[in-house]
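Just so you know, all these numbers are worked out from the coordinates, no wet-lab data involved. All values reported here derive from a predicted model rather than from experimental measurement. Cβ atoms are built from the backbone, for glycine too; each structure is taken alone.
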Structure P
C-alpha cells in the first residue's frame, strides 16, 4: 500500500498497481489511482480531478456516491470535482456542484446532475 502526498501547488499524482492513498493537498490536482487495488483519492483544496485516462477496463464513477468501480479494484473520492474516463465504455456521473466530466475514449454514458457542468464526450459514441 502506497501513501502518495502532493504539495500546495498543482500536482499529477499516480498510484501503483496495489491499493493506494493519494492526497492532493492544496492546488488543482489530477489523481490517478492506478489500474488495480482499492484506492482512496483525496483531492484536498482546489479543483481536483480523478482520472482514468489510459485505463483499459470499463469504469463506473460517481461524484454523487464518491465511488468508482472497475475490474480489479475500486476508488473512493473525497474533494473530487471532476472526472476523466478511460478507454472503454464508462459511466461517469457528476454531483450537485459544477463538474467537468470528460469521457475520453470509448462509448460512454455521461450525466452531469445539478450544477453548471461541462461535459465532453470525447472519441466514441457517447450519450
Structure Q
C-alpha cells in the first residue's frame, strides 16, 4: 500500500493513460477511425505542424485522420519512446508507408493532452518531406 495518497492517484492515472495510448496505437494500426475518435474529446484539437492550421472539434479531426489514412493506406508506426505525465504524454515513433512503390520512413513526435481520460489535443511533429519520399 502506498502511504502517500497523492502519488497513489498519480500512478493510477499514469497507468490509465498508458493503457489509453496502447489502445490508441492499436486502433491506428487497425486503421479503425471509430475507435480512434472514441478516445478523443468532442472539442479535441489535432495539429500536424506542417505549416497548415489545426483541426478543431471532433468532426474536423476525424476528417484530418480520414485523409491521412486515405493518402497513406498502409501507414504504420513503431513507438521508440513514451513519456507520460499527469495530463500529457510525449510519444516518439518512426512512421512507415509506401510511396511510389517503395517504403519510406519518417520520425515523428506526438504531444498528447488529456482531459477526463480522453485525448483533448494531439500535436504531431513529423518529417513530412521524408514520408512523401
Structure R
C-alpha cells in the first residue's frame, strides 16, 4: 500500500494530517512494494501468525464471528497485484503503488491449498 497516495486523498478531501510525510509508524516505509516488501515483512515478523495456528483457531472457534477469520487482502509481489475483499469502507485497492493493479473482488480461489487454513478435514469453514 502506498501511504503517500492515501495521505494525498485525505488532504484532498479536506482532512488535516499534521505531518503527511512522516511514516515512522510503518518503519519509515511509505510504499510497500516489490522493492520494500522484504524489509517491511522483516519488521512485522513478530506479528506473523502461521497457517497451523490459524487453522487451530478456526477449529477451536476462538473468534467472535467467522468473518473475522477471513483473509481480507491478497498481495502478489511477483505480479504486482493487490486484491482486497476487506468488508469495511477502507479501499486498499485504491492506494496501490505505481505500476501495480489494485482490485476489489473475491480471491479465496487463488490461495494455494496449503495455506487454506479454513479447510479442515475436507470441510470449508467459510461456507
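Some notes on this structure:
- Which entry (P, Q, R) yields the derived value -6000 for helix-only ellipticity at 222 nm (-39500 (n - 2.57) for each DSSP H run of 4 or more, over all residues; to 500): R
- Across the set P, Q, R, mean count of other Cβ atoms within 10 Å over residues 17-24 reaches its highest value in structure P.
- With Cα Rg over 2.2 N^0.38 Å derived as 0.95, matching label from P, Q, R: P
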